[in-house]
1. Which structure, out of 1, 2, 3, was P(r) over Cα pairs in 5 Å bins from 0, in percent, for residues 112-223 alone derived from, given a value of 2, 12, 19, 19, 19, 12, 9, 5, 2, 1?
2. Suppose you compute Kirkwood radius over Cα pairs in Å, for residues 48-151 alone for every structure in 1, 2, 3: which one lands on 15.2?
3. To test your reading of the models, identify which of 1, 2, 3 gives 58, 53, 35 for Cα extents along the principal axes in Å when calculated.
4. A value of 1.0 was derived for distance in nm of label points 7 Å out along Cα→Cβ at positions 208 and 248; which structure in 1, 2, 3 was it taken from?
5. Quick check: 36, 28, 14 is what I get for Cα extents along the principal axes in Å, for residues 104-159 alone, calculated from one of 1, 2, 3. Which structure matches?
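Quick note: the coordinates plus some simple rules give every number you see, no bench work behind them. All figures in this text were calculated on a predicted structure; none of them were measured in a lab. Cβ atoms are built from the backbone, for glycine too; each structure is taken alone.
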Structure 1
Amino acid sequence: MNNIIFRIKTMYNDMGPAEKKIADWLLDNQGEIISLSISELAEKCGCGEATIVRFARRLGLEGYQGLKLSIAQEASNSHNILNETITKEDSCLLMFSKISNDIYRSLEHTKKVLDEDSLEKAVKKIIEARRIAIFGLGNSSAIAIDTQHKFLRAGLSAAAYCDNHMQAIAASHLSKDDVAIGISHSGSSIDVVEALRLSKEAGATTICITNFGKSPIIKQSDIVLFTASEETKYTIFGMNSRIAQLTIIDTIYTYIVLHKSEEGLKAIRATELALQNKKY
């Protein structure tokens, strides 16, 4: 999906104030641009027509007409994907093939928006943390619990909180030696954002894993780890975002184990020994 909307999202942080106004309007009103002249769009975005032309060229388009047609075509294609990609007539194997292809695309897009420096900063802070609090609600609660499980296996002091009251309590007791991780695909989960705000207020380093774009959770995060997945009506319970989030967590876990060297391997062996009598 090397599309215009995705390009706008990936380039957003490098845009100037005027370009961000255009980007914000387009992201929120994709279906309306087809009926607007360049002067009407300029008025809605509070900028000049020349700025819109420069914005379009920055995206690799010739001008406003190219921008308008590309977004309109993309909106139409998106509608087709939503309604035609998977149907009840598809066999189970065909559905598996389509869903796995969609997940693959989400991971490829996540690679493009995941910042290497941010990822390494997150790993460093997690390794150094006295304790790690992980916040997730709804679909993200499973990711939070999986994160806790992996971090504990690596010998880290980690706890997942998937109840909004427990999140607030845990966040308020953190300190400058701790790390708080908020997981939210939308970045707009009120309780997870509030938990990060309380964590930040308590002095902890805050990290979020969220889908690319502007959202409230970013403002409360010292380190932002972006995913790039687009959910459609057949991606039940946010399948694409879950896989992207889990892949980031798996990457952090693997990095920690390998870079903690003997200490990390010792923690893994201790975990395996403790679990030996749990299997037949």
Structure 2
Amino acid sequence: METISNLNTKVISNSAVPIKELNPQFLESKENKQHLIDYLLGVADNYLILGQRLGELCGHGPNLEPDIALTNISLDMLGQVRSYYQYIAQLRGDKSTEDDIAFLRKEREYKSVLLVEQPNTDFGYVIVRQFFFDVYNRMFLGALQQSADETLRALAFKGIKEASYHERFSGDWLKRLGDGTEESKTRVQQAVNDLWIYTDELFHTTKADDAMIAAGVAPDMLQLKEYYYEKVGELLSIATLDIPEVEYFQKGGKEGLHSEHMGYILADMQYMQRAYPDSKW
């Protein structure tokens, strides 16, 4: 039986798989270009909204080390966001900037999954939400290294080391909290129970996703769904936590249908640009 570490190596390192080169005429099609833009928004918006959520915790961590670590993870994600948004602005060719894309859209124009917008209820929720996303994100960036799009390959190689650290950080804290005191175990188990229903949407595909998968630009993450739940389940077991039994999963964020939390996030995040349009530092 293969260990998780061996499986992880297989997922992250696919150097033996030949890279499918993107047809030079691919982006001459307006439909293909729009599908790529929509796909990139789905990827980047996850980083933006989760980065914003983590930024809310600056100065509010349980102690100094995780406080600084979570703030740094937020900065890492915002840095990744900027690279994706710059690429989107380049594809649009309409003089829009990464700031315009980040701050000047309406709620339904954001394509982030529901998981990342869930509130910072307590430290247990923060860690569980982060871990569920981190495991997916590291798998995603590992697979994206085989993209037919040269820019996306570069972004994947750039982001994989940060993603590996994020996963290690959240996984270590999950084990500490789950196998810690009675109160920490109770709180983190409640977080697992409440947030589990949002994990399936990570693998939900939109029309744009399907088009990019067919073109070799995007990895087919459905092929890694079973491995994702295997890996998450193994660490939950180590943390002495139970996997919830649910009949239905929540989705809609990738289609722009968000929870009530999203409006509050955007009200805070967009305040400066809305109050002082076109302001410059």
Structure 3
Amino acid sequence: MKSNEEHIRPESEYYVYLPSAMAKSAFFYPVCVGRFFYEPGYRLCRNSYDSFLLMYVYSGTLTVEYADQKTTVSKGEFVLLNCYEPHVYYSATGWESIWCHFDGPVAGQYYQMIVQRSGNILRIPNPYSTISILEIIYDSCTSGANKKEPILSKLLTDLLTALLTSEDSTHGTKNTSADTIDESIAYINEHFTENISVSELAEKAMLSQYYFIRLFKKHTGYTPHEYILTLRLNTAKYLLQTSPASVKEICFRTGFSCESAFCSTFKKSTGKSPSQYRRTCT
């Protein structure tokens, strides 16, 4: 469809997508996609548009106002916005971009993970494969061909995962807090059977214990203690189902120092003692 907005060149096109009920409950799905040529003086100001927006800038510059911040976006950068919140973007010089409004049951979680790591404006190394995915989504929606929703969902998942796992972040700077927590998680995963203290982890991260706990929970949803405990319990469950080892042996193999404490913690988490859990799984 051709746009009739002011300051949009006539060759600009967009497509509004209507997802099925199944897609809305299970998949990522596009809401609206477009490739626009914005003329100088274009301005969009919205309180809400129920979706998330990913835009790639082919050329030109624009200004984005979002979450009490004003940022200039240039050629080669991605913009990722939660459009459920107020947002503004405009340009005195014009720009060309391809964009996709999208949503889905876990779109908000993906959005939070990406912006926590990289911010709302992203410049990634070797972006061509990522841009290609965005262009395939656009072509799939505008071609008039039958659109297979699981494939559209996979494309959007691949697109967001590429942004999430990119080494670069906003304006080419690295988000050291995310890297610090990733390193802490890697250390825990390797040493969870040992006696790990939160103070030791904070010291390795070169952070105060208070700030480390807050940062760890922000990035994982767990406190360090909760993460270690959950990892130990999940490992114990696996061993109870797959190993002939005794409960006592599993207790010590998973990092617990006392069998009674292990049994008490296990029952509090699962509602069953380790022995009862093993019987129900065999």
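1. Label of the source structure: 2.
2. 2
3. 2
4. Of the structures listed, the value fits 1.
5. Comparing all candidates, it corresponds to 3.
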